[in-house]
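Structures incoming, each one as structure tokens.
The numbers here are math on the coordinates, done by the rules we state, and not lab data. Quick caveat, the model's predicted, so the values are computed rather than measured.
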Structure 1
Amino acid sequence: MKIGQYVVTTAAVLGLGIVAAAADLLPVRVSGYEYFIGTSCTIDGQAATCDVQFAGWTGSGGQVPNGWRAFPGNGQGMWTATIDYKGRPRFGGQVTLLGGGFDLLFNDGKVVLGRVTGGTIAWPPAGQSSICGTEVAVVTMNVRYRVGAEGRGVFRGCLHDLPFGSVLPPKIWGKLEKLE
């Protein structure tokens with residue numbers, strides 16, 4: 001399977017015990033960038049945006065103002081994510097996450113893979129603050145783990161992408177964790 005620029009074989013992931021228990025890998029804090037804004041698509045007969053691309057590294061302050069950390073963060077790993085959503089990003093608005101997937105690869109060979117099962121991104125009104133900072137969106141992304149962890153999880157984070165074109169590339173940061 002391909003993870004960002006890395007190729008990991010099923011034998012390496014499953015047969016050699018590279019994958020550790022969720023308690024060993026999660027929670028993990030991450031920072032990164034949105035590097036592709038996606039394309040128009042239709043999901044279940046509704047207009048949507050598909051294949052929004054994110055990538056980054058481990059290390060952040062979590063879901064707090066100025067929690068984003070520059071590369072290489074804590075130097076422990078890299079991640080990628082692809083998201084599909086409906087709605088229009090705007091101050092005072094919200095989009096609904098419809099699907100997608102993510103890959104988190106640690107430098108020691110451990111991985112956490114999963115799929116996006118729902119969630120929201122909500123922006124405060126222009127000039128106002130959220131728990132993430134002034135004009136920074138709050139991300140709540142529900143996930144189902146496939147490899148490296150079991151069950152359900154959540155990414156609670158921040159996305160600084162508006163006003164459009166003012167933050168290039170848009171920054172994302174937060175914490176991926178397992179739900180009990």
Structure 2
Amino acid sequence: MKKGCLIGGIIGLLALVVILVLWGIGIYNGIIPKDNAAKSQWGNVETAYQKRFDLTDQLVETVKGAKNFEQETLTQVIEARSKATQTTIDPTNLTPEKISEFQQAQGGLTNALSRLMVVVERYPDLKSNQNFLSLQTSLESMADEIRFEQRKFNDAAKLYNDYILTFPNRFIASLGGFTEKGYFTAAEGADIAPTIDFSN
């Protein structure tokens with residue numbers, strides 16, 4: 001009788017271990033597609049930024065052709081583009097800190113391009129250059145595409161984060177080395193409305 005109880009207990013314990021292992025495998029397998037979706041969407045974000053880098057190069061070359069154009073502004077755009085292209089993230093390490101660092105470098109290029117567009121207002125020949133106007137329109141369109149891809153990345157990262165941060169998934173995620181992904185956030189000061197002065 002005792003031997004039968006012992007064998008029954010061992011079989012019960014083995015069954016429990018098998019159930020726990022299968023349960024853990026199920027959670028792990030649920031993490032993988034969400035992680036891959038976020039990584040894939042990160043690739044779309046990088047592609048959108050690469051298109052902007054390419055357009056920036058073309059814009060810089062067009063502006064260089066303008067007589068007496070402010071070299072300081074042009075240099076700032078070139079330097080900001082260089083810094084932005086050097087800041088890359090390994091798709092397996094999309095932490096909040098890395099996303100913030102990447103976004104900051106990209107923001108530097110955005111600001112430099114904005115200053116360039118303001119300075120261009122003083123150059124009527126450049127403002128009427130069809131190539132420049134086409135590039136300007138393309139850059140504006142790229143800004144929308146980048147925001148769209150960022151939103152899609154944030155959605156994929158949220159789905160992944162929600163899944164790995166809930167209990168008991170968190171336990172399996174930490175065993176598998178999965179960590180929380182960062183999000184794109186609004187630029188600092190974006191919540192402050194610009195001051196409009198009609199006094200002039």
Structure 3
Amino acid sequence: MTRRARIDASRPAPPLTPLGSRASEIVTAARTLLDEEGTEALTMRRLGDALSVKAPSLYKHLPGKGAIESLLVEQGLLQVGTALREAVHRLTPARAVRPLFEAYRRTAALEPNLYRLATQGPLPRDQLAEGLEDWAGEPFVLVLGEPYLAQAAWSAAHGIASLELDDRYPPGTDTDRTWAAAADAFAAAMP
């Protein structure tokens with residue numbers, strides 16, 4: 001793709017893991033618990049309490065906490081991928097770098113616990129919908145053009161987002177300028 005061509009980011013997401021109605025209820029309750037209290041609150045006992053059932057009955061619908069977390073990771077990747085695609089669709093690559101970084105930042109801040117679950121620690125690739133991880137990250141490649149540059153840009157965005165969410169920048173840091181500097185640096189490095 002040339003720097004002047006418009007980005008087509010309209011490729012639909014791969015289908016997520018199909019769920020029955022009760023499994024969907026469990027995952028919805030898990031997401032609420034995650035949003036409100038963080039990953040430490042994601043236990044089968046807490047989920048059972050939230051759904052007014054005994055924890056062992058949850059295993060009739062999902063094999064365990066790991067499966068629930070994987071389904072939440074799918075939701076997180078879908079959310080990130082959708083936001084990034086919407087931000088860059090029909091822009092030229094040169095004009096899409098800042099919107100790409102801004103969308104990444106907004107998405108991470110929107111649901112920080114879901115973001116952390118989806119992007120930190122080991123990734124259960126074998127339990128995710130086929131192609132979802134690549135689909136979610138593809139906007140970086142569509143914008144930056146070169147896979148390793150795209151991977152570096154994603155790494156920078158993830159690092160900045162994580163530091164910002166964890167309030168790890170020194171007091172008084174203008175994180176808007178940090179995000180803009182990262183976007184500008186990657187725009188300048190584009191082929």
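-500 is what came out when helix-only ellipticity at 222 nm (-39500 (n - 2.57) for each DSSP H run of 4 or more, over all residues; to 500) was calculated for one structure; which of 1, 2, 3 is it?
On the way: 1: -500; 2: -27000; 3: -21000.
Source structure: 1.
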- Assign the value 27, calculated as relative contact order in percent (Cα under 8 Å, 6 or more apart), to the correct structure from 1, 2, 3. 3
